[in-house]
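See the structures that follow.
What follows draws every value from the coordinates through simple rules; no lab data is involved. The structure presented is a predicted model; accordingly, all values stated were derived computationally and were not measured. Cβ atoms are built from the backbone, for glycine too; each structure is taken alone.
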Structure P
Amino acid sequence: MPSPEGWSRCYKRGTRLVVGNALAARLFYSLRRNKVPVFFETGLAELIMENGAVVGAVVQGPSGRRTIRARRGVVLATGGIAHNRELRARLFPEAARPHSLAPEGNTGDGARIAEQVGAVVDEGHDSAALWMPTSILKHPDGSTSRWPHIILDRAKPGLLAVNKAGKRFVNEANSYHDFVMGMLESNKTVPTVPAYLICDASFMKDYGVGLVFPGARALRQMVKAGYAIEAKTLDELAQKIGVDATGLAFGRGSTVVNRFNGDASNKPNPCLRPVGPGPFYAVAVWPADLASSGGLRGDTNGHVLNEEGRPIPGLYACGNDMTSIFRGTYPGPGTTLGPAIVFGWRIARFLAAHEPVQ
């Protein structure tokens, strides 16, 4: 085994896994330990139906098409709607369709192909997706970087989010999903996509915004790239971003979550402080889906249902492929991971206890 000094020469990235990476690695380790074959860069191409039941799947990978027969059933867990243009156009508000934080390989294959065998895609009730306000950096080569504004900047004291009317449309310290829900609701009457996060120079130094990290690192670079808009006064800033600078009012720091994500050293309210003096900065944020809430209708054992509400024999779904049990709301972190693990477990238990479909 190489010494710690040689690790960086052996691996392209760090090997210490934490948070979500650790969870995914532990699940993958369980597959490897149980000798479950895993095919990379392989997508679903077709479901095989015989006598009204799903009995296998055709997948497409680097070596071509491969037919896999299933003794007990096929479980869809392909990542949800994600980058599927037709499903996005059908289920998402128009203003939320352009940007997604899902991996590029997630193209909605599970839902799209399941519909071909009689499955029903549910719209997700309150919202077809879980949202994240996201800033976009355009690179000279035409590529883009997306920064999800989770908790590191929006809740800190001295930042405002405004629409084209220069009005605050949401409590900036709310959860990322609720922030975008406020953005989409405001957009029905006032242009709010993109919205703008506005702060002063001291905020940039203390907390940063998006790709401008605390200490105002890379600020000049981000201004030059057009990611951050700079102005000496708020009136000048409003003119540059095309909004009305009047009518701003505060209402933040009213919940435990607001105050937790703020700055405890800022008294008396961890989410509020005066804005100014300049220069001032604005960063545009757009709605981007981090996961879909709309998906295939299913029952408590993960069966995929048809239009009559009956299970399609041999077809199951979990993760983002199944419509969210939270009906388009976002109670907190784990809203997607928790049900994915639970329903994966329930499907496995159900299949293990029943006769094969063929």
Structure Q
Amino acid sequence: MRTWQFFLVSLAIALIGFMGARALGNDYLFFAGYVVLQFIVLATAWNILGGYCGYVNFGSAAFFAIGAYTTVVMTKMPAFANRHLPEGLAEIVVAVTPPPIPVLIVMGGIVAGLVGLGTGYLTLRLRGVFFAIATLALAVVLATLITNWDFVGGSRGAYVIRPATVAVLGINYIEYLFLVMLILVVIALTVARAIERSRLGYGFATIRDDELAAEASGVPTLKLKLIATTLSGAFMGMAGAPFPYYIGFLEPASAFGLAYAVNAIAMPMIGGTTSWVGPLLGAVLLGTLQQLATVTISSAVSLLIVGLLLVFFVIIAPNGLIGLWQQYFGRKRDEDAETEAKATAEAAKPAVKTS
């Protein structure tokens, strides 16, 4: 299936799912579903760098927060313009800010992508655990900056009031956020699948398998890694851009939450990091379990579930669900092929006449 065909089929399935959720008439499905969809985008974004290239990124929460605080900055612009800009210019700023959610998603992706590009240029000469520590340090530095930036609320946080409904579509705002995130999931999966099947994806795979050998063979590893960090950071920022409207009150502790950094790594590892399907499976499995645990037990057990599943899969299926599937069914196909070959060989033997 070609990329554009995959996109159209995925979009049709997504829209059918949205209409089905609306038909059930339960708003909790949209609140919980938004979180699961958000994690699908985060896991897919992490996998572009961590799975395809083999560079473990512990700074997922930082890029997510960049997207979220880009939205906060835009919501603060009208008040800032009225206080500090000339009247004519202030009227223009008030008229165009804050922009619609799709525009905020693009803006959050651009800002986070640029940060990813800069971070990659500074840190991608590091490898292994040193790169992972550098990305973790990035998250700490950005969290400190946001905590001390009064314009976006600092440590006090900032309120973002969402409208009750979207008049153009005739749906309430949480349904609108769900729909927007659903479309973003389709875009992220389409891009990840296209990368996997392209020359770019093959280049990423050479870096993951043996970077020194790839460099010796003439593969432009630094250029490819910069592309990976930019794309990964951009999609993480896109995932975070609608978050302030979803949560209503954004503070550094929620934007830079440990859950985003942990889940972004655990979900692809549980699903499988070598294919675009892996992050999707891992995010749906873990995200659904976490939402069920939040409703039935407590939200405090979410990370416990992640830890237990991660330990289980590291021991039982280190290559994730995709690896487990390939191991079982691949072995079964090989056995079936061997049995068929033996049967064919026996049938091909000439009949021996007995007197």
Of structures P, Q, which gives 29 when relative contact order in percent (Cα under 8 Å, 6 or more apart) is computed from the coordinates? Q
Which of P, Q yields -26000 for helix-only ellipticity at 222 nm (-39500 (n - 2.57) for each DSSP H run of 4 or more, over all residues; to 500), as computed? Q
Comparing structures P, Q by mean count of other Cβ atoms within 10 Å over residues 90-97, which one has the largest value? P
To which of P, Q does the computed value 73, 58, 41 (Cα extents along the principal axes in Å) belong? P
Can you tell which of P, Q yields 11.7 when Kirkwood radius over Cα pairs in Å, for residues 122-161 alone is derived from it? Q
